[in-house]
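K.L.:
Some structures are shown below for you to check.
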Structure 1
Amino acid sequence: MRNKILLLGSGELGKEVVIALQRLGQYVIAVDSYPNAPAMQVAHDFEVINMLDGDALDEIVKKHNPNIIVPEVESIRTERFYDYEKQGFKVVPSAKAANFTMNRKAIRDLAAIDLKIKTAKYKYATSYEELSDAVDFCGMPCVVKPLMSSSGKGQSVIRTHEDIKVSWEYAIEGSRGDLMEVIVEEFVEFDYEITLLTLTQDNNNTLFCPPIGHRQERGDYQESWQPMTMQASHLQDAQNMAKEVTNALGGSGIWGVEFFIAKDGVYFSELSPRPHDTGMVTLANTQNYNEFELHARAILGIPVPEINLLKNGASAVILANSEKSDFPQITGTEKAALIENTDFKIFGKPSTRKYRRMAVALAYGNGSTDELVNKAKEVASSISID
């Protein structure tokens with residue numbers, strides 16, 4: 001069956017989702033707040049609206065009458081999804097999942113309070129004064145994040161009392177949507193962190209991709225690698241937690257579930273009900289299906305019997321060097337293409353700002369993940385986007 005799919009959010013991850021859906025014969029309308037967004041460039045149709053405007057969202061749903069609505073970013077008036085489900089539209093993975101996970105408060109309380117899953121100590125704040133109290137509660141150092149943000153925007157670490165005001169201003173500046181609230185988390189002394197891509201399906205067969213390790217900088221991922229070597233007991237704990245949370249939220253799709261692995265065990269960190277940026281490593285064909293293909297199959301109810309690791313892989317982001325309001329110049333691809341067992345994907349974003357993620361470099365093979373990360377970084381350093 002050819003479905004009409006409304007994709008809400010049209011960045012680089014959405015672009016790969018569109019490609020995966022089109023390869024399965026689907027019709028996609030890509031939506032975002034700015035024209036020429038990456039997914040719009042490969043979709044059948046597109047709309048430019050403020051997705052926080054519920055009335056504007058209602059209008060395009062009525063106009064296009066899609067079979068399936070797929071949210072791909074946080075800054076959406078997600079409360080409308082409950083109405084859409086009542087009207088017979090399928091929301092991926094579910095209206096509940098989209099609402100809970102677009103806001104860190106709902107998902108953290110679900111995990112820590114309702115499901116009793118191990119998390120860092122935390123507290124919320126809606127003002128500078130409340131932030132100061134939350135810092136006293138969690139202790140220093142601690143991490144501050146906007147309740148609604150993505151790609152690390154607005155995140156910082158408070159190490160001294162002098163950092164509190166700066167962190168508050170930075171968090172509010174980096175918040176997506178109109179919610180001026182932050183979460184303050186105890187700083188977990190973790191050994192490493194992972195993304196566990198979790199696939200939920202209509203047939204209730206939950207599958208897990210091999211764990212992905214990653215390194216963060218400025219609150220955003222810089223490199224990721226698959227598989228991440230870890231203790232079998234820690235991996236089992238992470239899988240159990242991921243299954244418990246995704247079952248509670250319901251629906252089918254790929255989920256990016258993040259964990260800290262510390263000396264005293266596994267801590268649940270965050271969850272996204274969609275492909276994860278660190279999961280771009282799967283574009284190196286590390287698995288029998290990449291994360292976008294898995295998401296597309298789950299959306300359409302096409303069963304995936306198993307997920308197999310085919311080879312080791314690594315990814316490294318390619319960032320913009322400066323700010324530019326029109327399509328950037330890309331150089332160095334000829335040099336990068338000569339590096340054996342590597343690839344790169346240019347996202348096609350129509351403008352740049354410093355540190356904006358514009359492309360990703362990939363490396364694959366049977367070598368160690370450390371070697372592959374270095375090779376991916378070599379590709380990334382060969383390409384310049386200005």
Structure 2
Amino acid sequence: MITLEYKNMYDAFINHYKEKCVNPWHEISEEELNKIYDGIVTTQNIDNDYSFNYLMNLVIKKLSGKSDAHTVYDDIDCIPMNFKIFNDEVLVNFPEHLKGSKLLAINGIDINVILKEIDNVITYGTEGKKVFETEKALFNKKLLFGLPLLRNVDILSMKFIDLEGNEFEKTFVKNEKYSSDQMWDRLKYLHGNPGTYEIKDNKLIISHTSVQNRYKETIESMVEKLRKLDLESIDTIVVDIRGNTGGNSANNKSLMDFLKNSGKRIICLTDYRVFSGGRYALLDLIKLGATTIGTEIGTPLNCYGNCDWIEYNKHYFSSSSWYLAPNIGWSASSQEEYASEVTEEILKPVYFKPDIEIEQTKEDYINGIDTVLSYTFEMLNSKKL
């Protein structure tokens with residue numbers, strides 16, 4: 001059963017998606033979608049934000065497959081913790097005093113069982129994106145309380161074991177709101193410190209970890225400062241795009257212009273969180289001859305993109321509205337353009353692999369060491385790169 005309020009919201013999203021997505025039935029047919037929807041609403045009660053969160057994310061996963069991570073239902077209520085995953089081990093990232101503690105279970109249910117349920121409602125196009133979406137799901141109360149295994153409880157009881165082998169629990173109440181001093185800086189968690197730089201060992205390190213419009217002035221201000229630097233002693237520019245989940249790819253331009261005119265060797269650091277407009281930064285850097293170091297990114301190079309948002313009763317939904325293949329310079333922004341020009345070759349997923357593959361290790365993470373940056377400097381300083 002689904003209440004009229006949530007039925008109307010669902011219908012608003014589907015109508016928006018059918019209008020905006022350039023190929024709305026690229027994974028399943030409308031008939032198949034209706035069967036999935038009917039199967040849920042006839043067996044489950046969709047009568048609150050938590051169960052509706054489950055319905056929406058499950059439907060979006062079925063619609064999107066692995067080629068559309070821009071069709072989104074955005075309903076997040078954070079607990080004051082976040083996590084880092086290493087080979088299916090879920091470790092605490094925040095708060096700092098619990099860093100490295102391992103999450104064992106939620107409400108007595110083994111964490112691996114919970115992770116399988118989460119996988120039913122997160123959308124991803126690469127294994128790296130799966131990890132990132134799982135990390136984010138684990139701090140989202142709206143998603144966790146919507147899972148069938150946790151839907152009929154009012155408290156999340158998370159069981160951990162710390163680095164000394166001591167077990168402990170943290171509990172979170174469904175309707176509890178947390179004060180700002182209990183929470184971490186979510187923007188910094190997601191984007192790091194975009195628009196900043198430092199010089200170390202004759203290397204210029206630039207943090208280009210977001211191209212969201214909120215950081216446009218910060219990026220422009222940084223580039224102005226970079227243009228005034230004396231680069232004579234700089235032998236390499238390291239551009240760190242790790243965590244760049246996108247935004248407005250136009251915000252890449254001023255930095256790329258500076259780099260193009262610098263005449264310096266460029267290194268680009270990548271990770272599993274690079275997504276959307278972040279991949280445009282990556283492709284721009286590759287065109288400038290950058291050596292890429294790190295891991296795969298969180299998206300195929302070609303995919304559905306460009307979020308087109310609507311709001312309905314203070315709930316926010318987006319549909320992808322373009323198909324983008326920047327790797328070959330092709331895009332489609334309407335259903336007519338897509339239908340008349342698309343080919344199987346354009347749609348064949350293209351995945352990025354760095355020149356040198358290296359990822360953050362669990363041991364270094366616990367000890368506060370940046371594995372990838374340390375490796376890069378070791379190789380540069382020893383003239384092996």
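Taken together, the values in this text are just the output of simple stated rules run on the coordinates, not laboratory data. Just so it is clear, the structure is predicted and the values come from calculations on it, not from any experiment. Cβ atoms are built from the backbone, for glycine too; each structure is taken alone.
K.L.:
Supply the structure label, taken from 1, 2, corresponding to mean count of other Cβ atoms within 10 Å over residues 238-245 with the calculated value 25.9.
P.N.:
Answer for the origin of the read-out: 2.
K.L.:
For distance in nm of label points 7 Å out along Cα→Cβ at positions 214 and 302, find whichever of 1, 2 sits highest and give me its label.
P.N.:
Largest one: structure 2.
K.L.:
Sticking with this one: Identify the structure, out of 1, 2, from whose coordinates semi-axes √(5λ) of the Cα gyration tensor in Å was calculated to give 36, 28, 17.
P.N.:
2
K.L.:
Right, another one. With distance in nm of label points 7 Å out along Cα→Cβ at positions 86 and 222 computed per structure, which member of 1, 2 shows the largest figure?
P.N.:
Going through 1, 2 one by one, distance in nm of label points 7 Å out along Cα→Cβ at positions 86 and 222 is largest in 1.
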